[in-house]
Structure I
């Protein structure tokens, strides 16, 4: 029988650069790029006003986990929750009069009982096996 290697630790992401995973590295790379563009295009006060919160948001996205899930999954779940309706309404299709009429109707007769076959006892089973083994030559006694 061939043996197969069973993968272990499927939920652990691969580390590529020290303790950073691919996802964390890409998030930090994008955040540094955005901060660099703000630094080059805006004056220093605006860079501090915009760059520090963006950098903080990027660090949170890369490193913070909520209930064992990355933070961006938490944000997606939060947005889906906020977008959905909070009020659940039962869609009643029948009027009160229709419900009363249904209640007054006679119930359907119960279905016929199932036919229960008697269990084979060993003597019948033995006779049946003899008939099969002999190709029908053996005739059981009735």
Structure II
């Protein structure tokens, strides 16, 4: 998961947001990985995928961010100043939890009626025992 730069709501428009989710999955697949679901909300995205054995997570994230950022700037009705944050959060899941995580991604609109992205990210880090240094997370 990662957010837009400074959590700007670049994904506010429904059609653009849905097209972005499709582009995220396209770039995951283009990198040789298996996309299960891409989704999110107005200021961030979640990607649920299987990682190729020949690619690092950092390489995948860089490929996806670069490809989708370029697309966002060039597409019809694109956003010239579109940008992703420099960081990201990565969590592994067991195959038995895949459907539950996909459902979680599908329900982002509902999740974010109650809490912002930053709170969601903190909770996920806590749940997974990750100590978060907020000096390096929010750009």
Computing relative contact order in percent (Cα under 8 Å, 6 or more apart) for each of I, II, which one ends up highest?
II
One of I, II was used to calculate helix-only ellipticity at 222 nm (-39500 (n - 2.57) for each DSSP H run of 4 or more, over all residues; to 500), yielding -14000; that structure is II
Ranked by Kirkwood radius over Cα pairs in Å, the structure on top of I, II with the greatest value is I
Taking mean count of other Cβ atoms within 10 Å over residues 62-69 for each of I, II, which is largest?
II
Structure with the greatest value (metric distance in nm of label points 7 Å out along Cα→Cβ at positions 30 and 126, set I, II):
I
Taking mean count of other Cβ atoms within 10 Å over residues 22-29 for each of I, II, which is largest?
II
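None of the figures in this text is laboratory data; all of them are computed from the coordinates on show. Treat the numbers as computed from the prediction; the structure is a model and nothing was measured. Cβ atoms are built from the backbone, for glycine too; each structure is taken alone.
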